[in-house]
Structure P
């Protein structure tokens, strides 16, 4: 069995990269030995199109959220141990008892990630979603806001160590919030673009009886503001105005129907090329240089103020008993994985 790790365009991403070492650590027997063609789907919103071919798929705490599942999903080549939350179970037509939580909660079973006492925690950190990393000068914005910028491209062990020592985490990246909650560090959800996926956030938060009302951070540049308004044209507007279960499921079904249309891929590729690149080309013209520079300076201050406000807003932390129950459930499900047996290739 081999763990699947989504590879982002940035080459690395904190949440996805946990898969590389966490599952071999927790399932050493299952992850060792010769390749048997079995793909283990763990942390991430990976139940969707684009999965590599495998003889068998094992789903453990993965989520849906970006499109329809593979056509073979649920067939004899799939073993569904558990999924990330109730929304994933519902849209995939699974039994409610298959809804568990994100596998990153199992970091709490490793002794080196036991929570630190409050006296050993300090500072507020902000982590953007990896797709929002290049839309603004986040290190400068964070400096002005008085918070620490934490890149999702850093080695996952380094990110874990910093979150563990933090007093508060401002999370645009969902796994910054999940890991903060796992290490019992309070967190505040923020959203810096329409890329942030309401469905997957609610999928996780609902399972722990947590609210999801992100603090909105304005676009840090005029180019990004224009791009963000047009993301819905090519299926990449995932942040909903209504943060509710019903709205998230409606939006998932609408996007699923669109992306299953035979002409969708060609249409989305064409429209994205125009909507993403056109604003940059226009605003880079010499005639706009002065106004764009002045606008970026204003937006940098607005973003810094929004982050400061977020740091002063109500922080979240799941109930200890609820969290422990979810961890225990995942540990039991992990035992189900250990009992699986698959014939060798050939």
Structure Q
């Protein structure tokens, strides 16, 4: 595909030869001649001098300084290079398509209703009173428990599970091993010290355009429901505890854990390994940096870090002070020695 066609399809302004042939996309360090890359993080700015890519998706105003020994680098100017790169990938890669069919090893209950265009792969199980919309793909060994309701364009990769009476919206993607509606962690202490298991009748609800990635779990609720808002994305190994709510377009990155009845607002980002105590609220638009531990409410539009999580500036000051502790200890010892000397 000529670079001019790529630019036209991506809605970018082209600087450079329109006749360059582009055959693939690649990262800025690995790209070769005939490939297009992108620059979205200024940290990689020096690599513009040495990348072997033929073209780069880049913001307006960034100069393309080059090693003279390398061929010129064309620019596709755009306000959002990362989003443009996401669309560029689709120009050169098409994921597998699955023809409407039901594999002979699939088990589908007589009362289940599955919309037209569905692909149900090997060893899938669809229980009684399940409803699934049009154009669903159940890849293989997918299990849909009794009474679950699922919208159109559902895609469940191998070993994904939707438990009983859960509700899933349109265009939801479940990656491998995702579990929607597993029992919440609810146990009542008994006189003998043992734990009595509490029933978990409240369903998990996934609104439209949610994606849950590999081996992530959205637990069902003891009472009420657990709800994931429209467009939210849950990374690998995320746990959403019982009766929690996650707002629209929020990102929960790898190994995030929400204790029961947590409320996360819309447009939030919880970076890797963030953990929250239960029964707290994180306001809309807040960002919690990696490995933050959150014991209390977080105001809207906040940037919090550390444990216990505080405003990011305060956390950076605390870390800076911690790094100076050995010097401060040494100075205190010297002063104590000097005081003792003066006393004697």
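Observations, loosely collected:
- Sorting P, Q by distance in nm of label points 7 Å out along Cα→Cβ at positions 132 and 324 from high to low puts Q first, with the largest value.
- Among candidates P, Q, the computation of Kirkwood radius over Cα pairs in Å that gave 23.7 used structure Q.
- Here distance in nm of label points 7 Å out along Cα→Cβ at positions 4 and 196 was derived from just one of the structures P, Q, and that gives 2.7; the source is P.
- Value 19.2, calculated as mean count of other Cβ atoms within 10 Å over residues 124-131, assigned to which of P, Q: Q
- Origin of the value 0.7, where distance in nm of label points 7 Å out along Cα→Cβ at positions 148 and 180 was derived from one of P, Q: Q
- Relative contact order in percent (Cα under 8 Å, 6 or more apart) from the coordinates reads 6; which among P, Q: Q
- Mean count of other Cβ atoms within 10 Å over residues 12-19 derived as 23.2 - corresponding label from P, Q: P
- Parent structure of the calculated result 0.95, given that FRET efficiency 1/(1 + (r/R0)^6) of positions 100 and 316 (r between Cβ atoms, R0 = 35 Å, to 0.05) is the read-out and P, Q the choices: P
- Structures P, Q, by mean count of other Cβ atoms within 10 Å over residues 252-259: label with the highest value: Q
- Computed -4500 for helix-only ellipticity at 222 nm (-39500 (n - 2.57) for each DSSP H run of 4 or more, over all residues; to 500) - originating structure among P, Q: Q
Every number in this text was worked out from the coordinates using simple rules, so none of it is lab data. The shown structure was predicted, so the numbers you read here are calculated from the model rather than taken from an experiment. Cβ atoms are built from the backbone, for glycine too; each structure is taken alone.
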